[in-house]
Structure 1
Amino acid sequence: MIKGFKEFILRGNVIDLAVAVVIGAAFTAVVTSIVANIFTPILGQLANAKDLESAFRIPVGDGEIKLGAVLASIIQFVIIAAVVYFVFVVPVNHLKKVAFLKKQQPTPETVTAPPSEAELLTEIRDLLAKQQSTGTHGA
């Protein structure tokens, strides 16, 4: 049982996944900070509020609907999605395309060299001989 667990943990994809989760969490913290400290104050000022979180609040009974907070989350999502797409998806797709094209190219062993001059002259001679032998019988 311990051996199986050790094999599971030491697999490359498990370690890669752990690294991705840690980097993703750190990346999310950076984007959250950017949204909270740059976008929400700017958009909050446009809405005449301290920040976006306190903007667009609608009182409902004892609580309130915080549309500004939802808008900040949407902005954060769009930034994360854009960075993931342009930093990870586009380059990986490009690398896959390049690898696929390299795979499709013929190897040097399968590429035939063009015929030599002597081979071409031999073909021409044989064709002329064949043409003369068939042409003289029909004339």
Structure 2
Amino acid sequence: MNRPFHAAYHVCDLNQARIFYRDVLGCTEGRSTDTWIDFDFFGHQLSLHLGTPFTTTRTGLVGEHRVLMPHLGVVLPLEEWLTLAERLERSGTRFEIPPVTRFAGEPGEQRTMFFLDPSGNPIEVKGFKDFAGLFAQ
């Protein structure tokens, strides 16, 4: 990883967010107040603030999938992705796009899954066997 990113967005309920991001996704909780929580989101800083979540539309066409835009995402090594997909399935997470292989046999072959946090914020998690394919053409 070159540099961690920072992202901040709204959630409706900090306790629900805490349970989902910490207990389901496995993110480590950082600082917090009565109005926000920081998480280590797979090596990146994610700040969740109380408020109205952003509006999304299913306008992103990627391969055969229409994805929710905008969305937050992370790219994981394939083994870590497989472990997370299994944990999400065991927790009963409802997938917008269930775990699937996209662009099989092509440059940029990847695994992907889309799901929503309890406030409806869309999250995509990609898995790559070889990170060299991340920006393949």
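We did not get these values from a lab; they are worked out from the coordinates using the rules stated. What you see is a predicted model; the values in this text were computed from it and never measured. Cβ atoms are built from the backbone, for glycine too; each structure is taken alone.
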For structures 1, 2, which has the highest computed value of FRET efficiency 1/(1 + (r/R0)^6) of positions 32 and 80 (r between Cβ atoms, R0 = 30 Å, to 0.05)?
1
With distance in nm of label points 7 Å out along Cα→Cβ at positions 40 and 96 coming out at 2.7, pick the structure among 1, 2 it was computed from.
2
Read-out Cα Rg over 2.2 N^0.38 Å, computed value 1.05, structure in 1, 2:
2
Supply the structure label, taken from 1, 2, corresponding to distance in nm of label points 7 Å out along Cα→Cβ at positions 24 and 48 with the calculated value 0.9.
2
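If helix-only ellipticity at 222 nm (-39500 (n - 2.57) for each DSSP H run of 4 or more, over all residues; to 500) comes out at -22500 when worked out from the coordinates, which of 1, 2 was used?
Values: 1: -22500; 2: -3500.
Clearly, the read-out refers to 1.
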Among 1, 2, considering only relative contact order in percent (Cα under 8 Å, 6 or more apart), which has the greatest calculated value?
2
Given structures 1, 2, which gives the highest value for distance in nm of label points 7 Å out along Cα→Cβ at positions 72 and 120?
1
Can you tell which of 1, 2 yields 19, 21, 18, 15, 12, 8, 5, 2 when P(r) over Cα pairs in 10 Å bins from 0, in percent, for residues 56-111 alone is derived from it?
1
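Given structures 1, 2, which gives the highest value for distance in nm of label points 7 Å out along Cα→Cβ at positions 88 and 128?
By distance in nm of label points 7 Å out along Cα→Cβ at positions 88 and 128, the leading structure of 1, 2 is 1.
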